[in-house]
Structure P
């Protein structure tokens, strides 16, 4: 296993005592997260595994400030999310977190280059700067020769790598990924898995990936198991998944 880069004094992402529950169809509360703690360093890749329905995606959404916890605290780059207004939270999320989901969510009418430029243009970055940054990132993920192709002209693996490039557009210190290789064949999945590890070890990004994929989990510096609302180190015998 690769040794993560030396961490900063403060973690890039931290969750302390996070609690989250939903109302079931019968009106009773369904406890999803029961006091979860997690600290992510710059340059560290962490895999979160667990059974379907164990709350892994919910946990990722809370970490990325897409949902608010019922109790506990989440800090993005040292900034607490709990009491932030919706507007301030959106700004913090856009600045601190890149998201990659199972489905790439690329805009089909735009090229790979234009899709990666989109967050930069929304952030009012100059056109030339946005184009240069997007080109650099697409080259970094192995799509330097595909920048003008639309999603329909890219393979599934290429689409997902373009989505990773888009997630990195604003240079977030944290990338959160939810089953990113769930729809890919083995070869494309392996290329994507190597890319996620390189985000941490080569680019110094803190990475949290939710996955059922053994190969992806085995690349992580830490593998954690979410079960009954609690997060624990996965046993070595589990082989990562």
Structure Q
């Protein structure tokens, strides 16, 4: 397997399973946002709880099925991952601060929001929208032997980026506030973070930059930053 995707040998015969996982991730993201945000209009903190539990269960199932070496994945080229996170994080944070501001909570409420909406929400978003679709798609092409040559790697990387944008679009289209041209903004932001994951071959690029974006949104304006849906 590629250094992008450390795994045990038992996943090698199921390339199609990785691609089905990408489709399942898109469906899961859409259903969660469409039902719990679009239909039930749950309060943001409660909605995030449902989102975190559902996505965590899905990702845990994929790790168990595929034999993914999570530690090895994070350690591989981790220095480049930090550099990528700094560059991508700067881009998305600047975007947050370019939006209208709204009052920031204080005290324990701010601490809770930074941890829950900033760190946890940002982490799960990064795993579902950036890391998982890229990882699963790359592994599918690795099993097929496409990543043994540079042309094959370029094609696999392009397909992985498209997979990330596909899951990102499906997830955001479930929110009423992104059902239109508004979906372009998260596609651009997530596209940048996913691209740096591919360039650095370390998921910290996407994970840390996504968390930084959510923290910036909490500090700049929970009620106005588009990076913290849903908004009621």
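Bear in mind that the values in this text are calculations on the coordinates, not laboratory data. From a predicted model like this one, the values you see are computed outputs, not experimental measurements. Cβ atoms are built from the backbone, for glycine too; each structure is taken alone.
Structures P, Q were shown, and helix-only ellipticity at 222 nm (-39500 (n - 2.57) for each DSSP H run of 4 or more, over all residues; to 500) at -21500 was computed from Q.
Can you say which of P, Q returns 2.7 when distance in nm of label points 7 Å out along Cα→Cβ at positions 80 and 96 is computed? For distance in nm of label points 7 Å out along Cα→Cβ at positions 80 and 96, the value 2.7 is produced by structure Q. Computing relative contact order in percent (Cα under 8 Å, 6 or more apart) across structures P, Q gives 38 for structure Q.
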